[in-house]
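What follows are several structures.
All of the numbers you see were taken from the coordinates with simple rules; none came from a lab. Just so we're clear, the structure is a prediction, and the values are computed from it rather than from any experiment. Cβ atoms are built from the backbone, for glycine too; each structure is taken alone.
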Structure I
Amino acid sequence: MKRVVVGLSGGVDSSVAAYLCQKQGYDVIGLFMKNWHDDSVTISEECPWLDDSNDAMMVAEKLGIPFQTIDLSEEYKSRIVDYMFKEYQNGRTPNPDVLCNREIKFDVFLKIAESLGADYVATGHYCRKNITEDNGQKTYHLLSGLDQNKDQSYFLCQINQEQLSKILFPVGELQKSEVRQIAAEQGLITADKRDSQGLCFVGKVKLPEFLQQQLKPKTGQVVEIDANHEIYKQKISKDIESQSQKHLYQASYGKVVGEHPGAHFFTKGQRKGLNIGGTPEPLFVVETDVKNNIIYVGQGKSHPGLYRNGLKVLNHEIHWLREDLKLNIGEQQNYLARIRYRQPLENATLYQKENALYVIFENPQTAIAEGQFVAWYNNDELIGSGVIN
C-alpha cells in the first residue's frame, strides 16, 4: 500500500483530493501547513488560518485519516516573504504562489512527507500529470487541469522533474462543480466553502499593510502621460530586443495629477488604490520608477503605455520543466504562453540568444510586469517558465 501525504488546506479541493487518494487504495495522511503568525496584516474574517486548520482536521476526522499541523512559518518567511519585500523594494512584482509551490509545498513539505514514509504528496491543484518512458528513461509531463476556468498549472511552472515525479493531482481530471458534489456526497464540511483569495496558505492579506511592515511609505508624484505622446509614436523596430524593451519615462513627459505613498506599493496595470478622480477614463499605472519614486499613469485600459509585444528572461532565471526541450543559443520555437494566471494562452515565439531568452507574442500583451513569471506550453503541456526581466 503506497503512502500519500495530502496537503490539507482546509478548502474543498484538497479535502476531495484526500478522499480520492483514499478511495484509490492509498494509505493517506493529512498535513496542514501553518505558514504565518502575524494576524495584524491578515483580514481575519476572510480567511483565518485557525478556521482553515480546524476544517482540515474535521475533514481528516471524517475520512478517518491521521492528521497533523506543521509549522513552516520560519521557512515561509525566509524563502517567500523576505523575497517579496526585496522584489517590491526593487520595483518588481513577485508571484508568491509560484514561489510557494517551488520552495515550500514541493520542497520543504515534500521532504517532511518523505520523512513520514510517503511515496507521494497530493494537493488540490487543478493540474494533470502524464508519464512517458523511452529506453527506460521516464519523462513527467505537467498538463493543464480539465476545468479550464480553474487550471492551476501556471502556479506550478517552477517545479522540476524530480518534484513532479512525487506529486499526485487527484482533482485535475474533474470540474470544480464535480469536486463540490463529491465533497457534499461524502459529508465533508468544506463542500460549500468558498475559495480563498489569499497568498499561498497565508490567508487574505492587506497587501499595502503587509508591505509597510518593511517598506516605509514615501510620498511621491503621480505623473499622467498622454496617449498621444511622442514616445508612443516612435516606430518600433522589428528586432526582438526592441520589442522586449519597456518605455523609459521622464517626469517632464507628462503632468502631475496627484501623490502616492510609495512607488514600490504599485504595479503595472494597477487601477485601484490611486485615489485620483476627475478623469474621463480611469487611470492605470503604466510604469513605476522606484529610484525616483514616481508613478506614471495613463487613461483607459487601451492606453499604449500598457502594451508591449515581447519580454526578456535572463539566462539564470530560465526554468525548463522539460529539460529535454531546452533551446540552445540561436534556436527558436513556437509555443503558447501566458504572463499571468487565468490569462488565455497566446501564440508566442521563443528566441534563445546568448544573454537571454526572448518571448515575442503574436499580439501585444498588457501590463507585462518585471518579477512576474512567463510560462510556455505545447498545447496543454507546460514546458518551461522564467522571471520577466
Structure II
Amino acid sequence: MAEQMSPMRESPVALADFADLARAVLPPEVWDFVAGGSGAETTLAANRRALDQTGVLPRVLCGVPTPPTDARLLGAVHTLPVAVAPMAYQRLLHPDGEVALAAAAGAAGIPYVASTLGSVPIEQVARAGGDVWFQLYWLRDRGLVADLLDRAEAAGCTALMLTVDVPILGRRLRDVRNSFAIPADVVAANLPTGRGSLAHAATPGVSAVAAHTGAVFAPAVSWDDLEWLRERTSVPLVVKGVLDPRDATRAVAVGADAVVVSNHGGRQLDGAPATATALPAVVDAVGDRCEVLLDSGVRGGMDVLRALALGAHGVLVGRPLLWALAAGGRSGAEAALSLLADEFRDALTLAGCADVVAARHLRTTRVE
C-alpha cells in the first residue's frame, strides 16, 4: 500500500493535482491497477479527449449571483450533482480505505457508492458515510447476491446500482505485465472468500484480480436477472454500464430509476466510445422517464458542467478521489471534494447559470 502523506505536503489547487501526489506515494503496480485501462487503452484516452473537445456556450447578461450547486439525484437533494463512483479495494490506496472516502463524501453532502469488491464491509462503510448507495456485481451464486442485497438494505443503503458491463474482466495489460495480485491484508470484505481468494495468488503473466472475478462473477447476466432484481428491492435501482440507447430504453422499461452512461473508466471493452460521445443519444432515448448519470473521465468541475450541458443529471467521480485518498486519507478526500465544489461553482457562474437545472439548458459545440 501507499506510503501515506498525512497531512499532505502540498496543497493542490485543482482536483487533477492529486494524481501527481498519489503517484509519488503509491507502489508502481498499484498506480497501474487504478490508472490503467484495457487493451491499448484507446477508450481510456477517448474519455478524456471527448470531454476536452466539448465546448460549452456560456450565457451572458444573466445577472446571476453566486449560484447554488445543489441537485436532486434519485429523489434526494445533494450539495452537488455528483456521486463517488464505486471502486474496488480502496485499502490499496490508504489503510482507512472506503471508510475514509465514504466519510468525506458524507461530510461533503454527496452520495458514496460502495462496491461489492470493497475492502471494508458494507455495514462499516454505511456507518461512516451519509447517503450510501450499494453497487452490485452479478455473482455466480444467486444466494450470495440475495444476501448482499439484504445486507445493503439492512445497513441503510438508499439505492442499488447494478454494474452490467463486466461479463468478464477486460484484459488490462498493465496488470498482466505486473503479474498484479492484491496484498494479503486487503480483501474483498463483502465476499466469503477473504484471504483465500484467487485475487491474492500472484502468478507470472497473470492478473490475479481477473482470475478472481472470472471465478466469482456470472458471465451471462441477463434482462431476466434485472427484472428479478427490480422485484427483489424497493430502493431506487440504477443500471451502470450503458452506452447503447436501446439498452437504456429497455432498462427503463424494466423499472430502472437511473442509468449510468459508463465504459468502466476505459477498463472493459477497449474500442467502446467515450461516454461524453455516447451520452446525448442515451438522454434522447430515455427522455424524462429516468435520470441519466455520466461516468468515466471526469477530472474537475468543468467536466461536471460539460456533462450537464450534454444532458446528464449528474456524474460519478472516480480516480481523482482515489488519488486524494492516497495522498491524504480522509482529509485528502475532503480537500478534493471541496476543490471540486469550488470548480463547479465557478463553472456555473462563468456559464451564466442560475442553478444546476439551468446548466442542462446550455448548448455545446465541438472544440478542436
(request) Figure out for me which of the structures I, II the number -5000 belongs to, where helix-only ellipticity at 222 nm (-39500 (n - 2.57) for each DSSP H run of 4 or more, over all residues; to 500) was derived from the coordinates. (result) I
(request) For structures I, II, calculate Rg/Rh (Cα atoms, Kirkwood Rh), for residues 256-303 alone and state which one comes out highest. (result) II
(request) Assign the value 3.6, calculated as distance in nm of label points 7 Å out along Cα→Cβ at positions 264 and 360, to the correct structure from I, II. (result) I
(message) Starting from the value 28: which structure in I, II was relative contact order in percent (Cα under 8 Å, 6 or more apart) calculated from?
(response) II
(message) Between I, II, which one scores greatest on distance in nm of label points 7 Å out along Cα→Cβ at positions 56 and 136?
(response) I
(request) Out of I, II, choose the structure whose coordinates give Kirkwood radius over Cα pairs in Å equal to 22.5 when calculated. (result) I
